[in-house]
1. Of the structures labelled I, II, one was used to calculate helix-only ellipticity at 222 nm (-39500 (n - 2.57) for each DSSP H run of 4 or more, over all residues; to 500), giving -12000. Name it.
2. Taking distance in nm of label points 7 Å out along Cα→Cβ at positions 108 and 132 from the coordinates of each of I, II, which one would give 1.9?
3. Mean count of other Cβ atoms within 10 Å over residues 60-67 computed as 11.2: which structure among I, II?
4. Looking just at relative contact order in percent (Cα under 8 Å, 6 or more apart), which of the labels I, II belongs to the structure with the highest value?
5. Assuming 2, 9, 20, 24, 24, 15, 6, 1, 0 is P(r) over Cα pairs in 5 Å bins from 0, in percent as calculated from a single structure, say which of I, II it is.
6. Figure out for me which of the structures I, II the number 5, 23, 40, 24, 8, 0 belongs to, where P(r) over Cα pairs in 5 Å bins from 0, in percent, for residues 4-51 alone was derived from the coordinates.
7. Between structures I, II, where is FRET efficiency 1/(1 + (r/R0)^6) of positions 28 and 84 (r between Cβ atoms, R0 = 25 Å, to 0.05) highest?
Structure I
Amino acid sequence: MQKQRVFTLEEAQKKLEHYCAYQERCHQEVEQKLRQMKMIPTAIDRIIGHLIEHNYLNESRFAQSFARGKFRIKKWGKERILRELKLRNISPYNIRLAFREIPEADYLSTLESLADKFWLANASREKQLQKKKVYNALRYRGWESELIFAEIKRLENDL
């Protein structure tokens with residue numbers, strides 16, 4: 001069995017500075033990383049305080065970056081992004097800031113193109129099943145039901 005390495009406060013701090021500089025992190029991820037390093041609670045608090053003070057760790061910046069990335073790259077809807085941010089204990093204020101990063105026009109055009117894609121992918125299916133498949137695919141990605149129903153109605157009328 002391999003022995004767990006023991007880190008000094010300074011070593012752990014440097015390691016976490018690099019960890020946070022590489023990619024935006026939330027407080028929860030940093031705390032979890034420090035616990036994996038077997039740091040004691042007072043050391044964890046000091047290191048997190050240092051990271052915040054020196055702007056390595058910023059929850060608003062994390063939330064904004066997370067929302068932008070998940071929307072643009074993974075094409076997630078606001079409900080999925082909200083759920084994931086809440087899972088990371090992001091404050092309601094920072095969640096509202098994050099949603100400002102997603103322009104409404106982009107949001108709706110992304111939903112439209114996703115709906116078109118799923119509609120065509122299921123074109124060979126019976127209509128009811130096709131609608132169900134499109135609905136389920138979009139709900140899984142966190143899009144709002146009322147928007148999905150509007151898209152399905154649009155797709156049906158475009159026939």
Structure II
Amino acid sequence: MSRLDSMMRRLAAQRDGLEWGLAQLDGIEGDVLDMGLGNGRTYDHLREKADGRRIWVIDRILQCHPSCVPPEEDFLQGEAEDMLRKLAGMGAKVVMGHYDFGFGEKEKDVAEAARLSPLIADVMAPGGVLVSGQPLVGFDEVAGPEGIQPGRYYFYRT
């Protein structure tokens with residue numbers, strides 16, 4: 001498979017996973033957390049689909065498209081570990097999280113996701129949903145939307 005085809009499948013899985021995750025929240029109040037702003041595509045999609053929920057965003061640097069800059073009070077800029085601790089200390093009630101941190105090296109990305117998993121658990125509300133590009137640990141894995149190949153994206157309940 002070409003890299004272009006692989007990227008298109010990843011982005012489709014991401015979009016379908018995010019929409020599936022939001023659909024799981026019917027009747028559950030709380031915030032959304034986007035871990036890894038990047039250029040802002042995912043944040044922009046969540047902004048459109050999350051029905052007015054507060055969307056927290058964590059990233060090391062703000063380098064997204066100008067149309068996708070989150071409000072200053074919702075953007076936690078810094079290292080993931082520190083920002084997850086800060087968010088937990090603020091008492092945020094996160095009912096859906098999207099994990100999209102990465103270095104672009106599979107082994108390193110998997111290790112980082114495992115290392116951050118307990119800190120992610122600290123900000124998640126019971127019964128929440130996690131949609132992740134990397135395997136997380138300590139959460140109950142669930143079947144996500146149909147049509148996403150196993151290992152392409154991961155889905156969890158907290």
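1. Source structure: II.
2. Working: I: 3.1; II: 1.9.
Only one of I, II returns 1.9 for distance in nm of label points 7 Å out along Cα→Cβ at positions 108 and 132, namely II.
3. On the way: I: 20.0; II: 11.2.
Checking each candidate, the match is II.
4. Ranking I, II on relative contact order in percent (Cα under 8 Å, 6 or more apart), first place is II.
5. Checking each candidate, the match is II.
6. That value comes from structure I.
7. Working: I: 1.00; II: 0.75.
Checked I, II; max of FRET efficiency 1/(1 + (r/R0)^6) of positions 28 and 84 (r between Cβ atoms, R0 = 25 Å, to 0.05) sits with I.
A short reminder: the numbers here are calculations on the coordinates, not readings from a lab. Quantities reported herein were computed from a predicted structural model and do not represent experimental measurements. Cβ atoms are built from the backbone, for glycine too; each structure is taken alone.
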